[in-house]
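Next come the structures, one after another.
Computed from the coordinates by the stated procedures, all read-outs in this text should not be read as laboratory data. It should be emphasised that the depicted structure is a prediction, and the values quoted were computed from it without experimental measurement. Cβ atoms are built from the backbone, for glycine too; each structure is taken alone.
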Structure I
């Protein structure tokens, strides 16, 4: 089965690559966009590789690599009225939102800034570089994934 490649955005003030490194595994909860949810629910598989992207940061950019280690399951935070991710229209019997678990693979020595991604002609067409692209979860072409690893000095290898 072919492996898929993804980019997942998070604000480092909320959760960073260092947090994932410390914890080892984390659930990717709180996605409240239907297209991003559908990617996680329908397309993400165990073993898929993830570019861990720090958004709303100085600088914003790719901070490391993670791997999907648990396929989609209902986002139980949507059922909790005390959670910032609560959705009264979602229930255990009819979940509206889903999440996956990711495991730490690598933190880059430095964040590879969005500016550097934009300046690399080999990354033309990469979803995160498209005007108006605001999804927190998006697919990445294998060759783009490889190129980001090379630019960042990453040690992770993909076949």
Structure II
């Protein structure tokens, strides 16, 4: 495969994996940072979504093992001052690398099992993508927190 065609193929596969056209270009550019001549490299790549969402960002992007590890690390280390902030910064800088690793794993599985490019793209769309339920769970959680604090602070303010 010629270099130009190969890059076009990978861009299509990333687009299928991300499954959100508005975010595709950001991930295509990010994923290029994580490989040098075909060798994977852990690289800092900032994401505000990963910074603010932490393990939820990884769940949203279907990266379950890194999400579980980050969740437990956040839970276990949250008692130490400033560790939560450090984990948030590290998540913001490195979480997209784990999305890339998930993409690479799925890409290798698909390419070893399927020869047809259109079938590969369809399969990548089906197994890639994102978990919309994470947005709903997070939204409900935020609403519960707001309701809880409003029942505590509004009566104090109104006194």
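Results, tabulated for the structure shown:
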read-out	value
Identity of the structure behind 15.4 (criterion: mean count of other Cβ atoms within 10 Å over residues 12-19, calculated), options I, II	I
Given 0.65 for FRET efficiency 1/(1 + (r/R0)^6) of positions 52 and 132 (r between Cβ atoms, R0 = 25 Å, to 0.05), calculated: source structure among I, II	I
Distance in nm of label points 7 Å out along Cα→Cβ at positions 116 and 140 from the coordinates reads 1.3; which among I, II	I
Read-out Cα Rg over 2.2 N^0.38 Å, computed value 1.02, structure in I, II	I
Test item: distance in nm of label points 7 Å out along Cα→Cβ at positions 28 and 148 calculated as 4.3, pick one of I, II	II
Read-out mean count of other Cβ atoms within 10 Å over residues 4-11, computed value 20.1, structure in I, II	I
Structures I, II, by mean count of other Cβ atoms within 10 Å over residues 92-99: label with the highest value	II
Structure (I, II) behind the derived value -25500 of helix-only ellipticity at 222 nm (-39500 (n - 2.57) for each DSSP H run of 4 or more, over all residues; to 500)	II
